[in-house]
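Dropping the structures in below, format is structure tokens.
Here, each number is a calculation from the coordinates, and none is a lab measurement. Not measured: the values here are computed from a predicted model. Cβ atoms are built from the backbone, for glycine too; each structure is taken alone.
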Structure 1
Amino acid sequence: MNIHARISKEWRQRMIFMALMLNGSGLWFCYDGYIAWPAEEQRNQQLVTLTAGIVAADEKPTDKNPEVVRAWATYAAANKLPEKLPKHRSPGDLAGQRITGGIFMAIGLAFIGWVALQHRKSVRADGDLITGAEGQTVHFDSIVEMDRRKWAKKGIAYAIYEVDGKRRRLCLDDHKFIGCEAIILEAERRIAARDAAANPSAAAAHDAPDNQASG
């Protein structure tokens, strides 16, 4: 058997979407923290100066005051500014957006690096040997069981194999590495063949109903 299971198109598309989400979120927060919100705070200071004679000294201009809204609308139109009443953006608000954006960007870039490294991995089956994604080598005949509990939902099976009397497992992820299913089926075929050879009477009893039905 010669199979080379490489990164699947579906897995790659999923990772691209996640990378876009992480880095897009980071850029959004950074844009607010470094560009949008500082500009809005500058407009807010203009609003405070503009409405100094309209609101009390201990009050803040808000859109609940019709005079404030009218004054800003007139000023914004004359100076080609956004008509929406600008909010106060404190240094803490700006720092929060910048830090959050930086965290998202750091995670996003690290994620892209991780995905790039995953594309260097694959699962191979050459003759009687399987080479896993992490480089481990497993002989087909050392596999004693195939764990398919995650197969239906995730496309993942674990080959349970024995080395020096100890059981270990090899992850065969067909969602991530397309082609792993053929390796899984070959391993299961060999397990069934060994079981049949070890218990010929059980194998004969299993085949008997089929023979009767065909007769």
Structure 2
Amino acid sequence: MKILYTVLVFSMISMSVSAQSSNEEAIAIEKKIIAKAKRIGDPGVASYSMYKLIALEGDNSTYKDSLTYMYYSARKYGSCFMMAAEVLKRDPKNEAMLELKASSLESLGALDKAMETYKELFVLTNNNYHGYNLSKLELSMNKFEDAYATIKKVEGLNDTGKVQVNFSINQTHTQQIELIAAIPYLKGLIEEELKKNDEAKLSYQKALKIQPEFVLAKEKLDKLN
């Protein structure tokens, strides 16, 4: 009886080790497929293998994060939002996922939900870019006092000098503006809505002092003069 029991135990251990080894081999193969798919520019194959890796590794697989980034790069904002939401279930304060979720919601036109997500993110990071996006959304939803309070807080935060914001000048041209210049420009827009035209002039002037070629700021200032 003891011998039979021992044989059964060793058999079960052997099966367990074999299954684990098989799982590790499958994971290694999928990782190689992803690497090759990325090299040749095949996101479809890469994303398929990522889903297989998630199934193999379980709900805590970091490939959920990778898949979120891939969807965002491909402008598949609905899928990006859904995957970011899954990651945030296990890691609610993941700043990168919160930013991708907020940006995806904004791109999908769900401005109220995007605003709430940026608000959550801004509380976590105290980052001027996140605050800028929050204020911009508050302005677009006619929450002028909230937008003004947010942008005034943003003005006092440090700027890395690395972030630029795209503005549409007309139907065919855009202009890249440093975030530190975009912030007083946004403040000026809000001040105009609040009938604070003198303050708005100063804000536009500040934006132009930072970036003299800022077309929209110059147009706004010219209209107020």
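One of 1, 2 was used to compute distance in nm of label points 7 Å out along Cα→Cβ at positions 30 and 62, and the result was 1.5. Which label is that? Considering all the candidates, the number was obtained from 2.
Give the label, chosen from 1, 2, of the structure having the highest value of mean count of other Cβ atoms within 10 Å over residues 94-101.
Going through 1, 2 one by one, mean count of other Cβ atoms within 10 Å over residues 94-101 is largest in 2.
Who wins on distance in nm of label points 7 Å out along Cα→Cβ at positions 110 and 142 among 1, 2, i.e. which is largest? Result for distance in nm of label points 7 Å out along Cα→Cβ at positions 110 and 142 over 1, 2: largest is 1. With relative contact order in percent (Cα under 8 Å, 6 or more apart) coming out at 25, pick the structure among 1, 2 it was computed from. That value comes from structure 1. Looking across 1, 2, the calculation of log10 I(q)/I(0) by the Debye sum over Cα atoms at q = 0.10, 0.13, 0.16 Å⁻¹ that yields -0.61, -0.86, -1.09 traces back to 2.
Looking across 1, 2, the calculation of helix-only ellipticity at 222 nm (-39500 (n - 2.57) for each DSSP H run of 4 or more, over all residues; to 500) that yields -18000 traces back to 1.
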